[in-house]
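Each structure below is given as structure tokens.
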Structure 1
Amino acid sequence: MTPEGHTIRTATASDLPGILVVQRNAFSRVARAFGLAADGLPPLTETLEDLERLAAEGTLFVVALAADGRITGSVRGTPRDDTVEVGRLVVEDGFEGLGLGTALMEALESAFPDAARFELFTGAEAERPLRLYARLGYRIYDRRQVAPGLELVWLEKCRPAR
């Protein structure tokens with residue numbers, strides 16, 4: 001279900017700069033909340049050229065657009081064999097809690113009807129994203145301490161065999 005006043009669609013090349021802005025805003029909030037150095041978070045160091053390269057290599061970006069056309073959220077998926085690596089689910093400040101994250105994830109999953117599995121990772125302390133992923137059927141399958149005070153969890157969602 002698309003949140004009222006928003007459109008969810010596959011991104012175009014012209015959307016990539018706006019995706020980068022929303023991504024930087026969202027992960028800057030994460031860095032501040034967890035006391036992390038901004039230059040140590042890959043989402044904050046990615047460039048437009050990085051996104052263009054990913055798109056050219058097969059990564060699919062999905063965006064949420066407000067009625068005025070502004071990008072208010074995005075997520076990406078990279079197919080690898082029968083698995084889609086999900087990344088960088090972000091929602092612009094002030095648009096949280098409207099269902100954009102759910103709508104973006106559902107649109108991404110729908111874009112890969114032949115995928116047997118979806119996987120992603122997030123911070124072990126990222127309570128809100130973890131609740132969202134659990135509601136969507138994702139389950140934790142791995143947990144790793146990646147730096148002092150920073151633990152990540154890997155989640156997966158498997159589709160029933162056809």
Structure 2
Amino acid sequence: MNKVVIVINGAGGVGKDTICDLAAKHFKVRNISTVDPIKEIATFCGWTGVKDDRARKFLHDLKTLTAEYNEFPTKWATAVYREFLLTDEQILFVHIREPWEIEKFVRATDGAAKTLLVRGGSRSRAGAYGNAADDMVENYEYDYYFVNDRPLDETEDNVKALFTDILK
């Protein structure tokens with residue numbers, strides 16, 4: 001069975017989760033984020049789950065600290081990747097926002113991970129977010145680019161076609 005690991009990125013609100021959800025309608029998918037374990041830590045610090053600009057910066061800063069301390073986000077994602085290889089799942093989506101963290105994970109998979117940048121259409125929020133996770137998404141050379149600017153039914157067809165092609 002063909003498998004693919006996709007590091008998915010894009011600024012807040014461009015539809016990364018929608019792309020993953022649509023892919024899951026047609027393929028066996030696991031969807032994780034390197035900020036998932038960071039969110040668990042953040043709840044101990046009083047984070048309530050809100051995803052406003054202030055919270056996004058807090059999560060980014062906390063993730064950066066754990067990465068600098070012991071590469072925790074990359075080590076966690078790499079462990080999930082190894083588990084994925086033993087399953088019947090076809091696509092592992094790994095949400096990683098920072099270009100330098102993407103590079104670490106791609107290296108940790110010996111280059112098996114491919115990268116995808118999702119860009120929004122006219123619905124996208126313009127301007128800076130104030131944190132490197134959102135503001136620097138374009139600072140990486142991705143393997144694939146997806147512009148999420150079509151109605152949902154067309155987007156689903158395009159997502160299915162994209163991942164059918166990638167899995168060949």
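Of structures 1, 2, the largest value of distance in nm of label points 7 Å out along Cα→Cβ at positions 87 and 143 belongs to 1.
Match the computed value 20 of relative contact order in percent (Cα under 8 Å, 6 or more apart) to one of the structures 1, 2, and report its label. Attributed to the structure labelled 1. When Cα Rg over 2.2 N^0.38 Å, for residues 111-150 alone is calculated for each of the structures 1, 2, the largest result comes from 1. Supply the structure label, taken from 1, 2, corresponding to mean count of other Cβ atoms within 10 Å over residues 7-14 with the calculated value 13.4. Label of the source structure: 1. When helix-only ellipticity at 222 nm (-39500 (n - 2.57) for each DSSP H run of 4 or more, over all residues; to 500) is calculated, the result is -14500; to which of the structures 1, 2 does this value belong? Derived from the structure labelled 2.
Bear in mind these aren't lab numbers, they're just calculated from the coordinates by the rules spelled out. This one's a predicted model, so the numbers in the text were calculated from it and none came from an experiment. Cβ atoms are built from the backbone, for glycine too; each structure is taken alone.
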